[in-house]
Structure 1
Amino acid sequence: MPELPEVEATRRRLDAWLAGQPIVAVHVADASSVRTGLTSRPSDAVSDPAAATRPWIGTVAGTPLRRGKRLGLRIGSSGLLAHLGMSGKWIRRAPGDPVPKFGRIGLEVPGRVAWFVDPRRFGCVTVCPAEAIDGALATGLGPDALLELPDGPGLAARFAVKRPIKIALLEQDRLAGLGNIHAVEALWRARIHPDRRCDALTAAEWAALSSAIGAQMTFAIADLGEDD
């Protein structure tokens, strides 16, 4: 399941492919991929995805944004929010190429099409006014585990609970972006057992965990190569 490093790598690819480019076409291969919100349910699809995405055509894509595992992209006065779900990713194809396997929606700019592909269909995009994207990205989420990582005392304050630290690290309202894989890797780096209770960690361990999360995010992003 994509976590913060995978989503950040995706954001950087979309930045290279789309930012500053005019959207010349939107290809909706799966109507259920355009939903009323960031939901995992295909039944929450908008009634007319072509009409919903039509305002993007002829306008210029901005710089892709990310918070936690969410993506945002301003396109003129409109824009999109995206969540990769359990198996989603964005890939690049040439204009006129066949729809890629599991392709759901494609944004065409001169010379390329960025396709959202998702075998399991838990991911989606949703249309959002450009001025609302920042707020929508942040709603319900804690600080970003890469861009806004709290220091040791900050983590201790946010995780002042009696739950095991590994379980608490998955709660996106405390710290946005970690999932099972990178939470465990960060705890291993900090030499903290996943079952340790948050309220039992020492100040030194919180400091070590903050450093470990930052190191794991940086390492994992660097380890993700070009994927198109």
Structure 2
Amino acid sequence: MDSNVETKIARRLLLSQKYGVLSTHSLEVPGYPFGSITPYCLDRQGHAIILISNLAQHFKNIRANPKVSLTIVEGRGPEVQAQGRLTYLADAVGLEASEQDARERYYTYFPDSREFTESHGFFFFRLKPVKLRFIGGFGKIDWIEPDQFFLPNPFTGEEEKSILTHMNQNHREALRSYLRRFKEIDVKDEEAVTMVGIDGEGFDLLATGRMIRFSFEKFIANMNEARQALVAMSRVEK
């Protein structure tokens, strides 16, 4: 497989999932990895942002050794070895107080987490990438350097918020049509469908209690291209 195509598939996997297995170096059992499921979203550079309680084992482990990995699995089909999976090796770095945009993006994807952060001891970390390992199925294996993998989000926080507000307030039926046409999902009238994020390669809808990823046919670089892509998708006949 062409390395550029493989990298794009690997990046789409990271974009399409919102949970992974975070592995840290155990303090309780030195020398052994400690892994558990952790939600994540991506910042403007495409790097993973995670939120951890100061009571969690991961928090204590990261404080002692920031070297971590996040493993993401495609999660489709009966044969797990044939599915795509990505191991994201990184240094966990605490967010600065000034990095509010990354926090707000996380809250948009995981609204209940705002209360945790404000009333309990939860802390944000950015996973600063070191190297990535992608397995696209049997025999499709490769290491990927960060500078070959990540694509910055072309939208500022304000631009993304503007798109989300516009789509959620003025184009609710279009959001439902995306689900019907591209995912064959019918949503009841009383069920909410919300666009929670957009980037240069696609967007995410929250519907029927789950996050659903939609990919653009080509990379979009600005607000006008986003509008054109969203309008075109609403007119696609399936």
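Only the coordinates and a few stated rules stand behind these numbers; no lab work does. Just so you know, these numbers come straight off a predicted model, no measurement behind them. Cβ atoms are built from the backbone, for glycine too; each structure is taken alone.
Among candidates 1, 2, the computation of distance in nm of label points 7 Å out along Cα→Cβ at positions 6 and 22 that gave 2.9 used structure 2.
Can you spot which of 1, 2 the value 2.2 was calculated from, given it is distance in nm of label points 7 Å out along Cα→Cβ at positions 38 and 134? Value 2.2 for distance in nm of label points 7 Å out along Cα→Cβ at positions 38 and 134 corresponds to 2 out of 1, 2. With mean projected area of the Cα convex hull in nm², for residues 102-205 alone derived from the coordinates and found to be 9.9, which of 1, 2 does the value describe? Only one of 1, 2 returns 9.9 for mean projected area of the Cα convex hull in nm², for residues 102-205 alone, namely 2. Highest-scoring entry among 1, 2, by relative contact order in percent (Cα under 8 Å, 6 or more apart), is 1.
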